[in-house]
Structure I
Amino acid sequence: MSLTHEDARRSAAVTLSDMEMFIFPELIYSLVLANMMSPRIWAWRDDPWFDGIERMKPYRRIARLKQYIMDHYAFNLDLDTWGLTTRDRELARFESFINPETLAQSNALFGYEGDKYYFDIDIRTHFGLDKYDGDVIPYWKTETVEAMDAFRLKPNYANGAGECVSLATLYAAALFIVARIPLQDIFLMATPLHSQNFVDVVDGILTNNRRLVTKKMWFNGTALSAQARRALENERITIVAHETGVLHTMYEEATLAPAQAERFAERLSRFLCTALSDEVLGNFLRHTHEIQKCFQIRWPQHGQDHYVPMDRVFAYEHGSPYRVTDNTRAKLMDEIEGEEFCDRRLPSRIVFNDLEAFVKQESIDIARDDDVRRLKEQFASDCLNAEIAIESLVRFCRTQPKLPDLGGKTFVKGQEPLALDADMTREEIRDRLESIRERNVMADMAFHAWRDLSRTEPEPFLVAAVQRCPVSVEATRDLSDAELQAALDGMGDASIYDGPVRLAQPDEVWNFQTGDGLEKAVLVANVLRARDPGVALTLVIGDGEAHLQGGAREWQFGAAKQLALTEWVIP
């Protein structure tokens, strides 16, 4: 089936796969709005964990929210969860919307492997893509908050779960609803291999999967900060999404307000840069494992100077609350075993204390060439290449984000502002979004992402159901009609989506082994369409039942979900 751009976008808002969000970047923010309309996140406000949150300062509110998300959700990148498709199939689907070469340079599923860093770590193996041969790729779908919560129903999952886009959009909605952070201060950004948020409060905060990264944490040199740095150090930012609109590196036109685009670029760049200090110097050594072997620390024992290799000092930091780079150094050194200390200076190793004192006393500015030259002299050693070490130090202190070129964009006006504030109720937010659907595409697509079949036509939902739900098809491939009926009857009867008009897709029903009768009928339609693409399928809803007519067989399920449009023709 060939779809127009608008029809394809509506159906993609139901599927919410990574590749669809790249093609239709406004869908990222539409998922945020869908989560904001969901009663799930609003219920968090009643949790005792958030008692008194309105009296806290912004950072404490955000930190409180972070711990709640850490306790209730896991990061999940099981590429089999949402099934498989092929590159050729998806390229054919998008061929009228995007150039295949552009897609291959910007999306991991279509060939992108990033900068040298990603080639070095073999990015396809890192993300598990190497197990798919040739043309086969995973769907890599993004989850709504309901689908994230439903992971608790799967074996071996104690909590909810979601991948990076799911967690970023969950965070954005919860920051607004629970932490009362204005939408104007929340920017979502996507790189080809990752999605995260920049929150413009205090010095800035990044959400990174379940965790938060402050500016101080960005430069602390730990393994967690190194992981957080990976995307922004090695990838370009392809999409920026905000309440005012979106900016995409691939599209000339942008709906993001120009002032907000400039604000984002300026504030993010400031977040990623710091002045060199003695503490930052130590953090750099912690971060850069390969040069630790070229340093030693001097420490007095029994009135005499002793020396310890820096790589051994950093090893003792693991599992310890103390750090060599802050005011807990003495406590850390007390934890180091006596045999680690040497009473003579170790040959070829730079004494960290001397370099630390030089940086502190000379107020070294790595933006000044003369200061960099003098610092390079201090790094002189037979053990390391000072030129390379200084270049690494400069990069550590000054990450240059690879932002879309604002000068090459045409900023389009005319989108109705969302005009949402933290004092609005969930119902007021829903009503506001509904009132501007014709004038704001993000609001319009939000109702498709929210799966509200009383406010959207069924065709986009059904196209997604029978074209992009391979898990239920594959799982039932060898089942007879009677066995398929028995499998569905053996499932739970509750939908993962609240209310009478919001529906789960077939693969959500199968993955979580529960669904309303109407959702089970759509699952059967998906299976029958795959088995016989030419069979006529009609779904009739009414009197608490869902009837699917398929060929010579009628399938009947009790259904609590009831919709005004009672007869659907399955595409």
Structure II
Amino acid sequence: MSNNVPSDATSPRERAWRSSAVTLSDMEVFVFPDLIYGLVLANVMSPRIWRWRDDPWFKNIEHAKPNRRIQRLKQFVMDHYVFNLDLDTWGLTTKQREIERFQDFIDTDALQQSNALFGYQGDKYYFDIDIRTHFGLDKYEGDTIPYWKTETVEAMDAFKFKPAMQTGAGECVSLSTLYAAALFIVARIPLADIFMMATPLHSQNFIDVGQGILTNNRRLVTKTMWFNGTEISAQARRALEHERVTLVAHESGVIHTLYPEATIDPQAYRRFYTQIRQFLHTDFSEEILGNFLRQHGAMQRCFQIRWPIHGVDHYIAAERVFAYEHNSSFRFTDGTVTKLMDDIDHEEFHSSPLAHRMVFNDWQRFVRENQLDLRRSEDLERLKARFEGDCIDADMTLQALVRFCYTEPRLPDAASKTFTRTAPPLDLHPEMTREEIIERLASIRDRNPMAQAAFYAYRDLNRCEPQPFLRAALQRNPVAGNALPDKSADDIAEILREYPTESIYDEPARLAQPDEVWNFKRGTGIEKAILLANILYARNPRAELAIRIDDADSATVTGHDGQWTFPGVKALKPQTWRLAPDLIVDG
């Protein structure tokens, strides 16, 4: 394998980009869109997901059809990870600090229109309930925002070490990048068929297989599920129904709402644009009408279902039928309807029609017999004419029905972009070994930003200069420093020496960031030394501070009138990191 280690960049933007690739906060990924695919590739390089191939759950998976492979992967993810989004894991920063950090790289006004933490209010649901209360930010001052860092697969796995956690965990970007890597490694889906989408409040993937599949946190959403009207599907629909897609990332590059240049292959983007719209559109049918009624519970009180019992028509409130679905595998809108209706207590039925309710069966027959197209105004008028009484606002209902059948994704506008694809292709294939993939990425990292980002997200300090990692460690790891305000450096060192001397990362030169060591209560000597340095730096950023890595397999922190040594430094050569007041690396 190549050991191409770049020198520390001199450009402020390049320094910020490389350091951001280490911490991968929501804000950093938004400003530097190449980074999201860098994390995908870091996970592809990781031995963790490659070991999934040896799990009995995936035995002979390569012989299954693509949809079956993807579904088996979904169940594995569901069993091993939970969704986690809290403010305590990665700490807090402020709007002003982040704006000042990136003010030379992005327009502040555009940021406020596109990012949920800086004023964006695209999805009315979140802001009706007050987004700060929803995410627990209301207990902090108005300028406070979370870091919301994106986790590598190793950090996701390490959540099992936290109290009350039994499995791995991650937030939506972490889960989407995990899925993308695992789809490639385990399900053998080509990267060319995986498109990543980020909205201001969510991140998910579109897999161009068959009719298409969406990843949504831990779950998958097929086209059939998208239109089935269940509560889970309604939640999955929210981002694409209400939010603008700010970023689409692909193996060929990225396209971002705010940037005039796009690096994604234009043909790949056109394919994605066509396929995602086909996924989000469906022909109107009696089944779709029933699914629509399932999702819009408030409308159910306007309908009744006619059903024969012993050959005699009876009637039941629509909401009662849908209520029985909650504890049943049968559905009112598919071939299992008879079994569902047979399970309903006869006492629920009435021998005469219910007053002031429309008979849903008549609507079904009308739709079945007329083959309506909701994109034609004359068909909408015909359907509107079927409404009776004052229970439903006909215009609003038809508008909601059209939106249910035809979601129009608000994607980055290709016509307004200049496509500047100059980087060599990743050229990665499911048949390649892990070693071949790492070798390929190393060979193009100086010409392909996503490949370059992968190595910083991978955090192998034998393959990257240490300064970006150390900047991230000192400047964007606030949790540990705030947790022990009254402890002396000697006390903190003793606490750290009690932690198991083991890293959450398997490879010899990959290092955990300080808050990972703190959260998961484990680390090698060098990781503990960086954590102590992080706390000392937070207390006095101008005091002299250094870490020395010795031949004797130990790391020593010096500064603040003290010296503290921790055994176990991983496979790093002897060197000294002078952290403060200026970041200089010797050796």
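We did not get these values from a lab; they are worked out from the coordinates using the rules stated. Fair warning: this is a prediction, and the values are worked out from it, not measured in the lab. Cβ atoms are built from the backbone, for glycine too; each structure is taken alone.
Starting from the value 5.0: which structure in I, II was distance in nm of label points 7 Å out along Cα→Cβ at positions 194 and 562 calculated from? The structure behind it is I. Ranked by FRET efficiency 1/(1 + (r/R0)^6) of positions 250 and 450 (r between Cβ atoms, R0 = 25 Å, to 0.05), structures I, II are led by II, which has the greatest value. When mean count of other Cβ atoms within 10 Å over residues 42-49 is calculated, the result is 21.9; to which of the structures I, II does this value belong? The read-out was computed on structure II.
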